[in-house]
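Undergrad: Alright, structures below, take your time with them.
What follows is calculated from the coordinates using simple rules that are stated; it is not laboratory data. What you are looking at is a predicted structure, and each value in this text was computed from that prediction instead of being measured. Cβ atoms are built from the backbone, for glycine too; each structure is taken alone.
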Structure 1
């Protein structure tokens, strides 16, 4: 499999990832991603070079997506301490695997790729926030080496479960076809 940067032409597929994930999650008892994510925000992340796709080949169908950047979501800014915010980190957002590719730890490999990318950029941490009430998802991230940092007490914050793991070089098995291996935010 390869990793490529998403292009504007991929936006409908990125929207579909969210729609499909919400449909799969609903019968499991979670409303995660049930509200459509604004397409203009997805487009902005694509233009910034922060959205990546895992594909079987260069022109093949996308099997998974992840957004990787240096940004803490604005509504979660205060959940990270000033000391934590000062540490170099990359943040995982919107990791989604097409259900046809489930069961092969593709998400775990993407997390390893992201951690490797973070280490190559000199980051100390690979961080994420997860849906506050999705205990199954929390367990998934813990099994992939993340340590729970804290969860917000604010009942209105739906994605306030914070976790991190050290950035580290990893064998992830992807052919990385992204430019220079760095986010354009540097």
Structure 2
């Protein structure tokens, strides 16, 4: 089977321009920098709009994503396996706290039956994900500007999300640049549950 072409787009905040540009350069990715503090929701929508104009599958990464060695080939393998599904290549600890027990339970169940991925009912992280091209118009049509970026993407998609048990990116877990509506600090550890290695 011939591997499909995959394109990458990096969404970044102006305060992280250097790391965003480095990541985009490493992946040959399109780079979208939020110069005006519009927020992650706004910038992720721009990424999905850009993806809508591409002739292939697109993977969106945030500027603090840390890809594993051989990332592009591994991502392509997953997209070939699941051409019609949304995939998230990061499964994180700490945030969101209400899903951590469910994640742990599903990972244990996957280990028991030797399955290499789990399915969750929503997109919980916007660190690195891919929307199937056929559903991008629906995502843009159903987009909610008031939601955090991950929920805006996933809820507009409206279906289950596949997560590899071993994430293909980690999260740099620096200080957040996003101003969250609840104004609560994000102090939980935000790293991958398991990292492909």
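Undergrad: Matching task: 18.5 is the computed value of mean count of other Cβ atoms within 10 Å over residues 66-73. Pick the structure from 1, 2.
TA: Details: 1: 18.5; 2: 15.6.
Clearly, the read-out refers to 1.
Undergrad: Of the structures labelled 1, 2, one was used to calculate mean count of other Cβ atoms within 10 Å over residues 26-33, giving 16.9. Name it.
TA: Details: 1: 14.1; 2: 16.9.
Source structure for this number: 2.
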